[in-house]
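*Asks:* Next come the structures, one after another.
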Structure P
Amino acid sequence: MKHVKQNLPAILLFIVALVIWEGTVRLLSIQKFLLPAPSVIWTSFRENFDRLTYIGWFTTREALGGFAIGCSTGILVALATSRWTLASETLMPFAIAANSVPIIAFAPILNNWFGIDNPLSKMMIVAVIVFFPMMINTVRGLTLIDPAALELMRSYAASEFTILRKLRLPNALPYMFNAFKVAATLSMIGAVVSEYFGGNRSALGVFITQEAAQFRFQNSWAAIIIACVVGLVFYLVILGLERLAIPWHSSLRAQQS
């Protein structure tokens with residue numbers, strides 16, 4: 001009940017926006033190929049539900065694979081850069097450079113490397129997108145620790161591995177989960193956008209572009225609903241894991257109080 005009350009303004013705003021959208025389309029007689037009404041999109045969603053769920057799962061697997069590759073690589077690089085100055089000076093410029101390159105530049109190159117129908121090409125695009133926020137947040141969590149706590153650990157002659165395990169990693173967990181939540185949404189966006197440049201016919205992005213090219217925009221909007229739902233579910237899963245992993249963190253205690 002508490003969560004419903006907290007999200008009630010957002011739910012009401014969403015309902016009002018749908019009503020205004022539906023009313024505007026009907027009142028101004030806007031053609032379906034320009035902007036289909038929510039009722040038309042919902043009808044298309046129900047009629048194509050089986051196909052949409054199938055292609056949605058295909059793209060979700062690409063997003064999950066890229067999420068796993070990008071986040072694990074980001075964490076490993078963060079551990080190296082926070083531990084060794086040489087690694088920081090060597091790897092950080094490459095990470096910043098990779099983050100500054102737009103996805104539309106990576107997609108054709110990776111499609112050529114791995115094959116346009118190979119899901120791995122889409123996973124690598126997603127991995128590049130989520131790598132930077134994962135690495136930066138993990139580095140911050142590993143380095144921004146209480147100096148007094150670090151001094152106490154060293155006064156007991158704790159090894160660097162012990163400090164990492166008992167001090168740095170627990171301190172980094174809130175930062176890492178923030179990065180996971182960002183990566184959860186970015187991964188689905190990256191997977192769908194990468195498919196705009198070609199891919200398997202079972203892919204969500206390919207379906208959207210093909211339906212739009214044939215002026216069946218209600219089907220494209222229905223596919224967008226699937227992408228939004230998957231991204232939202234992915235985010236909520238990460239949020240649930242965060243509550244289980246770090247219930248002691250101040251931000252979660254504030255939400256529960």
Structure Q
Amino acid sequence: MTITPIFDPQARGRVMRVAAFMSGSGTNVIRLRERQKELESEPGGSPFKIIFIFSDRSDSGSAGEKIALDAGIPYFSYDIRKFHSLKGLKRTHLTPEGMAARKEFDSVASRLVEAFDIDIIALAGYMSYLTLNRCVNVHPADLSICTPHGKRQYIGDRGVADAIASGETSLRSSTIWTDAGVDTGPLLMVSSPLKVELPTALPDLLKDKAAFKKVVDEHQRRLKEIGDWKIFPLTVEMIARGRFALDENNNVYVDGHPAPKGYRVEK
């Protein structure tokens with residue numbers, strides 16, 4: 001069995017070059033940038049560097065543009081909404097035609113990745129399905145929890161809602177090395193738990209859509225703080241240090257040891 005580091009700093013002889021992809025407020029990019037700056041002040045410096053930011057939104061004065069300006073790094077945007085509108089397709093239209101269009105859209109970012117010699121793409125709140133390789137993503141659910149059929153239980157943008165509705169007593173965030181599926185890639189890291197706190201009994205809460213949504217939104221906000229913002233920078237840092245590796249079957253290893261449920265953060 002051959003185990004290959006996702007990034008090998010000794011073989012590359014330099015720090016890992018990261019492209020940060022975002023869609024919304026960019027808080028994950030901010031946390032990643034903050035971790036880079038913290039490490040730059042320590043002996044040995046940071047093992048990774050954000051080279052540019054790419055957004056699939058082209059809103060005037062977007063968060064990504066400001067983050068990039070403050071950091072002094074290049075910023076690029078290509079509006080996926082306008083792109084799909086011109087193609088007459090829905091954003092989630094995963095037909096052969098839709099996937100062909102998605103690949104065409106991604107080809108723009110792909111050329112940037114190649115031109116800037118990027119090692120990995122950090123999907124910092126980048127919600128689009130994509131066809132690019134070598135991406136790490138963060139997801140607001142514990143992706144080690146599976147159905148009786150072995151499928152991941154809480155995938156997609158309803159991860160928090162589905163977990164609470166299913167009676168989970170705690171929530172965790174996960175990072176994955178993406179593949180062609182939705183939240184199906186190798187599991188890299190799982191955050192410490194956030195206790196689920198309900199204002200009333202779950203069956204009663206589920207009958208009140210507005211109240212349930214409020215609970216979900218609050219838990220998702222808190223999970224981002226103790227989950228996403230902690231493990232996303234840590235995952236990128238550990239990749240940059242050569243600590244994460246994969247074998248031929250995409251099984252995950254940490255420091256050379258199998259980690260079938262990812263690297264667990266318990267504090």
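Quick note: the coordinates plus some simple rules give every number you see, no bench work behind them. What you see is a predicted model, and the numbers here were worked out from it, not measured in a lab. Cβ atoms are built from the backbone, for glycine too; each structure is taken alone.
*Asks:* From which structure (P, Q) was FRET efficiency 1/(1 + (r/R0)^6) of positions 28 and 132 (r between Cβ atoms, R0 = 35 Å, to 0.05) calculated, if the value obtained is 1.00?
*Replies:* Computing FRET efficiency 1/(1 + (r/R0)^6) of positions 28 and 132 (r between Cβ atoms, R0 = 35 Å, to 0.05) on every structure in P, Q gives 1.00 only for Q.
*Asks:* Still on this structure, please answer the following. Computing mean count of other Cβ atoms within 10 Å over residues 180-187 gives 16.9 for which of P, Q?
*Replies:* Values: P: 22.4; Q: 16.9.
Answer by label: Q.
*Asks:* For FRET efficiency 1/(1 + (r/R0)^6) of positions 20 and 164 (r between Cβ atoms, R0 = 25 Å, to 0.05), which of the structures P, Q scores highest? Working shown, then result.
*Replies:* Numbers: P: 0.00; Q: 0.25.
The structure with the largest value is Q.
*Asks:* Have a look at P, Q and say which one yields 2.8 for distance in nm of label points 7 Å out along Cα→Cβ at positions 68 and 196, as calculated. Working shown, then result.
*Replies:* Working: P: 2.8; Q: 4.0.
For distance in nm of label points 7 Å out along Cα→Cβ at positions 68 and 196, the value 2.8 is produced by structure P.
*Asks:* Taking 1, 6, 10, 13, 14, 13, 13, 11, 8, 5, 3, 2, 1, 0, 0, 0 as the value of P(r) over Cα pairs in 5 Å bins from 0, in percent derived from one of the structures shown (P, Q), identify that structure. Please report the intermediate quantities before stating the final value.
*Replies:* On the way: P: 1, 6, 10, 13, 14, 13, 13, 11, 8, 5, 3, 2, 1, 0, 0, 0; Q: 1, 6, 12, 15, 18, 17, 14, 10, 5, 2, 0, 0.
Computing P(r) over Cα pairs in 5 Å bins from 0, in percent on every structure in P, Q gives 1, 6, 10, 13, 14, 13, 13, 11, 8, 5, 3, 2, 1, 0, 0, 0 only for P.
*Asks:* Here helix-only ellipticity at 222 nm (-39500 (n - 2.57) for each DSSP H run of 4 or more, over all residues; to 500) has been calculated and equals -10500, so which of P, Q was it run on?
*Replies:* Details: P: -27500; Q: -10500.
Matching structure: Q.
*Asks:* For mean count of other Cβ atoms within 10 Å over residues 12-19, which structure out of P, Q has the highest calculated value? Provide the component values of the computation, followed by the final result.
*Replies:* Values: P: 10.9; Q: 17.4.
Greatest value across P, Q: structure Q.
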